[in-house]
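See the structures that follow.
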Structure I
Amino acid sequence: MISTAIRLARVGSRAELAAAALLGLGYPCVMLAALIPNLWFFAAACAVTYGADRFLHQRNSYLINRLNKVRAGLSIRFLVRQLLLVLLLARMDLAEQPLFYAAVAGFLLFYGLQAPQGALATLIRLRRGMPVVARNVDLHALRIPDAPPNYLVNRSAEKMLHLDVFAIAGLLVAAGTGTDLYGYAGLGITLVLGTVYILLLVPYLRRSRRVPAPPAVLGAVDNWLREYQPSVVLYFSGSKESAYQVNMWLETLEQSEGRPLVVLRERAIMTQLAPTWLPVLCVPGGTHLMNLDLSSVRVALYAANVGKNIHLLRVPTMKHVFIGHGDSDKIASVNPFSKVYDEVWTAGRAGRDRYALADVGVRDDDIVEVGRPQLAPIRTGSGTPGKPVPTILYAPTWEGWDDNPGNTSLLLAGENIVKRLLKAEKPVRVIYKPHPFTGIRDKKAKAVHDRITAMVNAANVARAAEPRWTKEAADAQAGQAAARAELTRIEGQLAALTAPGRSGGDESEESRVSLADPERLDRAKVLRAEWNDAYWRTFGWWEHKVVTGAEPKLYDCFNESDGMVSDISSVVSDFIASGKPYAVTDSAQLGVEEFKRQNTAVRAAVVLSNSAAELDELLKAVADPAADRLAPARRELKTYLLGPDEPTSIQQFNAAVAALGAKAVARNVGVQQRLSAQEQPGTEPEREPAADPEAATVAADATEPNGAQAPVAR
């Protein structure tokens, strides 16, 4: 019942539900106390509404947004409380007293102060905004001033309104004691503090405190682009939750040849971007993006098929490539929209064959196999469990945008899978890592996720009480405490290393101060590796774990596991790089043969029905290499899905970038020659240079910025 109430109220936890209930009940109690009248009941009810309101704001509760939509926003709630206090004074026969008139006048004056305070805060925020937000881009010429202190601009309306607590407290004390001085003092403090707040905001309207105007910012960015001359752009647009799709390509781009640049379209992605030395530009406005000087770019890489891609796809001087954010048998991997790109890069032969079978208009000539450079951190399994108790990872994908039962195992099979793993005859450890999108469309998926989480936590409690694990827990206690202390130390060092500027700086200030520091980033990578090692030591090798959030990463969970259960997604294709046994759930009940025929990655998998009765086969293969009958098939499938081990994926990737860049140069030279021929009547235009490496090299000598030769595949 409580979970249903949480879902209906759109709150995130029991605590939020309790706060929402107190807020909803508090105001009727305040009104009742004013009508009775009862001073102490009124004071208690007011305190409850203050506390509940504050708690929900600190949690960024969805309910607060809903209250604004139904005309019960923050300022209205405070005004109602003030009016009810006036009613209380009247009911206490104080309506003819000077204190009553002072209260009415004081609240009206305070309400009047909120308008200039809100206007100033809004104006400051607008004048601090930039059309382009940058990381690792030198914009010192703009002279971007420091941001106003956080205590002035963060939740400014909420802070201003809460200043009325002095007036309300003073008036209540005055009404209770009969000493009007308390009321006057409270009203005075509220009005003085409100005035001071406004005066503190005024200096930040001065020209010296403003961010330069948009034309100046765009001009500075263009100057930097002309100096840097980016040759490869990683372009991304999406929601905050989809940031992992661009993050997975950052390290690959760091290892690429040429001059890389990351272009984002949503400001929310900037806060989710993994640390990198790559220059990053966030350009929310389509017009601003289309006017940026990207003339030096030869190759544009797209990690997702989204509508905003059109703003860069329209540029003909660069070649456009869909690289995706994973290799899987999902229908999204053969999206007909892929026809708009000059090339589609897949990991191995399997991706090429998928497009051929789907027949969605992507030509075989436009498909290039580049491997999966991101898979380098995945360690190959030894064939036997690394710990006394085997670890099985359950990593289901999300429910998707439609109700196809084959999208995820979570809805129909998830609980059965976890139950069977937790109750396996020979004990195993379960790591449950759901997709970050789980539950964003279908609340049933969120409910199943919550039940599985509760199931795993309950199994941990039960396992801890078993005598067979008591000694292990006692022996590991000191080591786990040390690991937790180490984790805290590392997190503190990471926070200091990754903070782009002083505490409280806004995105404009961060654009000025967040310049690449390779030494700091290298140190951060070392610390993250240490963090990952310490994280797994904070609990026992026999303890189940629910892993959500960005850390630890999925590949870290791969390395910690001896086998995996998942769905049709890139998770399966990536896990195949480890060579370890895995199972895939046939949630749509296609049957084993048809399921394997339709999904390449399943060919070397244990296929599970929704009952998960086949899990024993996976567990036997994990525990005993001799029982692992699918090992040869996995080795063969790895090459088919992910490409050969030699040359390395990063070498294949760099060669593909160089070859396509050469084609872009050849195309641009050909266009220029045809335009020149049109300007000289009677001159026959030359043929467009062939897009082979040697011809492109000659063309690059003449057209690459600063006389630099374009990289060419050999």
Structure II
Amino acid sequence: MGSAAQLAAAALLMLGFPALMLAALVPSVPAFAALAAVTYLADHYLHRKGSYLINRLSKVRAGLSIRFLIRQLLLILLLARLSLAGDLIFYGAVACFIAFYGLQAPHGALVTLIRNRRRMPVATRNIDLKSRIRIPDAPPRRLLHRSAEKMLHLDLFAIVGVLVSAELESAVAGFTGIGLTVGLGCLYVLVLVPYVRGRKIPPRADVVLAALDDWLAAYRPETVLYFSGSKDSAYQVNMWLETMEQLDTRPLIILRERAILNSLAPTTVPVVCVPGGVHLMNMDLSTVRVALYAANVGKNIHLLRVPTMKHVFIGHGDSDKLASVNPYSKVYDEVWTAGRAGRDRYAIADVGVRDDDIVEVGRPQLAPIQSWQGVPEDRIPTVLYAPTWEGWDGNPGNTSIVLAGENIVTRLVTADPPVRVLYKPHPFTGTVSKEAGAAHKRITAMVEKAAAERAADSRFTADTAAQEAAKAELARIEARLAELAGTGGNRRDEAEATRDGMVDVHKHEEIARLRAEWNTAYWRSFPSYEHRVITGAQPRLYDCFNVSDAMVSDISSVVSDFIASGKPYAVTDSAEVGAEEFKRHNTAVRAAVILSNSAAELGGVLDAVRDPSADPLAGERGELKQYLLGPDEPKSIDQFNAAVADLARKAETRNAGQQARLGAANADPAEAAELTNALPGQRTASAGDTDGVSAG
């Protein structure tokens, strides 16, 4: 619902209007002025914070325009109660507010028209459309940003002027305010007019699409990463960006939602966002031979219908969850898995995916994960607790955080000999379950309390000089990253972002280097024994893997990824189905210490960390790593590139065969026409096609 401050502001706003009415009925000009100021300030605060409560007010017939109109009507009521209904200022105020309300329509229409005309049929990054079409600058941001709020707040001049006139019994201030309100309102409308016509609007959709096709013809993309999803699913495509940058073929990323484009991580790969299904189906992708899909969603059908390329499901993680054996996967030409485990999952699930169509390519994203070399002598072991979130179905086995989280953390922070705890929860934790959110807060408090107690413990000493130097280094790096990011880059509208969206490769490389340096400085900026709660995007989960000696987690791709390190790990059987049954259903836990909700078995992990030579599961972890993730050699990115090349050859063979059949049929025109009609091309979509168009 919002923070306490936002709730308080909303309460003041809603209570302020009945109080305003009372002040008008009394009547009291000072009270009315004070209460009006409260409602104005509360309204402005909620808008500035982008509060969810603003939308809720609109749902209960208390939208922005209504709130301003009610305040204006109450001012008229105040004038009437002051026996000013026969004065000229009364009629001036009524005429002003009617005229001002009338200005809202052309103002709103112009703002909407400008935004719609500047919305491109496709939005791009790292694609040079600037040399092919003219895309004008956007209107100044101050004109369109929160434009309705700015327009409505122009009534302040009239409100203040009329109140001063009522108090001083002089019409001068009132008419001055009225003139300013109406005049500035008209001026605001007039300033917007030039931006809806002529050279201030981007080209028509057909011109933009033709320019994109010209670029595609010159660039000749060969491998496409296709993605559709909600804003919260952007991480699913972001995890593949570095892999796409390392392809031996010419890559292209196709997105379907603008929200995903806005959440896309920086990349050097060309990106095109195509919200319209018809626009996508009419794009010239004739040179593409391999299409990669990171998620199973309905909009995939708009590209799956193209027969000249081969289609591959690569997913966005490798785990024993049902998503890893989705029956939808059988629509693809191939399904790529990390290792043998993925192949076996489909065989066991028997959902229609043929074994011949499964290719093991490893996990290129896991390259940054370092293999375990044991705990350095100069520090105590570090254990990472990285529970997943509660999920949508209420299954108690989804996450350990509710039933076992506090037990796990308690045993870790009180372990003897001591260990350091890093707590990194899933970012969705608490979004569905209040119990999960409450447990997260309690665990956070436990870790922070234990960290404070350890800081006061004389057994632990820190090199404060080194930490201060690291903090200074962090500040320097963050300042440089902020400088590279710029101050207004995220404020450009879609048209400007498309025009100016070419990545600066040198800047991109410098940012990557600085982020690596930031990670090193971050871990040096506090003692190696300090317990830590880690939320947010930085440091990344894999960075936490690399500084940890063991991990406790739940069934998710986090476990499969951690196995790449070869380090000891534990997984919680939160549903308490029993260790053997748990292992039978979840491949990734076969080399794990299985924890009950009491976490009594946690000592097995701690013993393995302290004495690797006595680790009973070390051999099993090595075997499981290869089973789940494939062999270390050749490198995963090399396996991935080889799979892309092999499938591209299959697409070429298929296309050559179709051309040969058409050539042979030319001797018989009737047979050639029948064959041509039977083989749908890429540009068969008509203007009547919709997002629900079927394949074939």
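No value in this document is a laboratory result; all are computed from the given coordinates. Being a predicted model, the structure only gives us computed values, none of them experimental. Cβ atoms are built from the backbone, for glycine too; each structure is taken alone.
Taking 0.45 as the value of FRET efficiency 1/(1 + (r/R0)^6) of positions 299 and 379 (r between Cβ atoms, R0 = 30 Å, to 0.05) derived from one of the structures shown (I, II), identify that structure. Walk me through the intermediate numbers first.
Numbers: I: 0.45; II: 0.05.
Matching structure: I.
Starting from the value 1.21: which structure in I, II was Cα Rg over 2.2 N^0.38 Å, for residues 187-362 alone calculated from? List each step's numbers first, then the result.
Working: I: 1.35; II: 1.21.
Structure of origin is II.
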Comparison of I, II by volume of the Cα convex hull per residue in Å³, for residues 427-618 alone - largest value held by
II
